[in-house]
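Please treat every number below as a calculation from the coordinates, not as lab data. These figures come from a predicted structure and were not determined experimentally. Cβ atoms are built from the backbone, for glycine too; each structure is taken alone.
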Structure P
Amino acid sequence: MRIGELAARTGVSVRSLRYYEEQGLLTSLRSPSGQRRYAESQVERVLLIQRLFSAGLSSRTIVDLLPCVESPGEETSDAAAERMRQERDRLDRHIEDLIRTRGELDDLIAANRAHRREHARV
């Protein structure tokens with residue numbers, strides 16, 4: 001199938017599909033005229049890639065996880081599980097940072113309100 005059909009069937013933009021290819025997430029064959037041609041199996045692959053992106057994974061991390069899909073086995077499965085745990089830990093740290101930053105912003109908002117109240121009385 002051509003890139004436009006893959007885009008339509010997966011709900012992913014043509015631009016994103018080209019990006020996936022550049023990052024090594026997706027492969028295509030080229031017709032004699034240079035058009036990309038995708039196998040039917042690429043539909044499921046694109047949908048999986050979308051799920052992985054939705055889970056907050058980077059394209060670099062997804063590249064690390066795809067061997068588990070391509071060659072399932074104990075070794076690749078263990079490697080994928082470890083990589084996903086690392087990403088979850090990274091997200092946990094990021095969430096903690098965001099919560100701390102939100103608290104600091106709440107403190108600034110409270111200080112601003114107090115300052116405004118004080119100046120309103122004058």
Structure Q
Amino acid sequence: MKLIGFIKEHNDVKGAVSFADINKDALENNKPLFEVIDYLNKGTLVFSWMGYSEDLDNGELITPDSYHTDGVFVWPAYFPYYLNKYPEYKVNEEFLVHLANNNFHQDELNPNTVKNIEKWLSEKLE
């Protein structure tokens with residue numbers, strides 16, 4: 001499992017980036033950004049709870065406090081929101097290669113796989 005799209009001010013986990021740094025590098029991707037956002041929005045829900053993430057610019061409620069996966073990468077619900085808001089948000093190259101290798105397609109995940117990812121992620125978020 002690999003974390004992608006985590007922002008320190010929302011989730012201070014290893015590999016998270018500072019909000020101030022998310023829009024400093026150009027997205028290096030030959031696929032239109034909407035395909036990346038669409039892929040993220042189709043991820044399998046790992047878990048969620050009552051609450052919302054707030055836009056770090058203006059404090060508005062933006063997404064439910066939830067996390068999604070494709071079985072390899074795990075991302076917060078706010079990741080596609082910020083990609084849409086900041087099209088220059090640099091996306092991890094390994095993730096972009098993963099998307100391209102899978103033709104932007106996600107297979108349905110086995111419920112046991114999702115439970116294992118839930119356990120793994122909950123340990124990371126503690």
For relative contact order in percent (Cα under 8 Å, 6 or more apart), which structure out of P, Q has the highest calculated value?
Q
Starting from the value 3.8: which structure in P, Q was distance in nm of label points 7 Å out along Cα→Cβ at positions 21 and 85 calculated from?
P
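Given a computed value of 21.0 for mean count of other Cβ atoms within 10 Å over residues 69-76, which structure among P, Q does it belong to?
Traced to structure Q.
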Once Kirkwood radius over Cα pairs in Å is calculated for all of P, Q, which comes out largest?
P
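Figure out for me which of the structures P, Q the number -9500 belongs to, where helix-only ellipticity at 222 nm (-39500 (n - 2.57) for each DSSP H run of 4 or more, over all residues; to 500) was derived from the coordinates.
Q
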Using FRET efficiency 1/(1 + (r/R0)^6) of positions 13 and 109 (r between Cβ atoms, R0 = 35 Å, to 0.05) for the comparison, can you identify which of P, Q gives the largest number?
Q
Comparing mean count of other Cβ atoms within 10 Å over residues 45-52 across P, Q, which structure shows the greatest value?
P
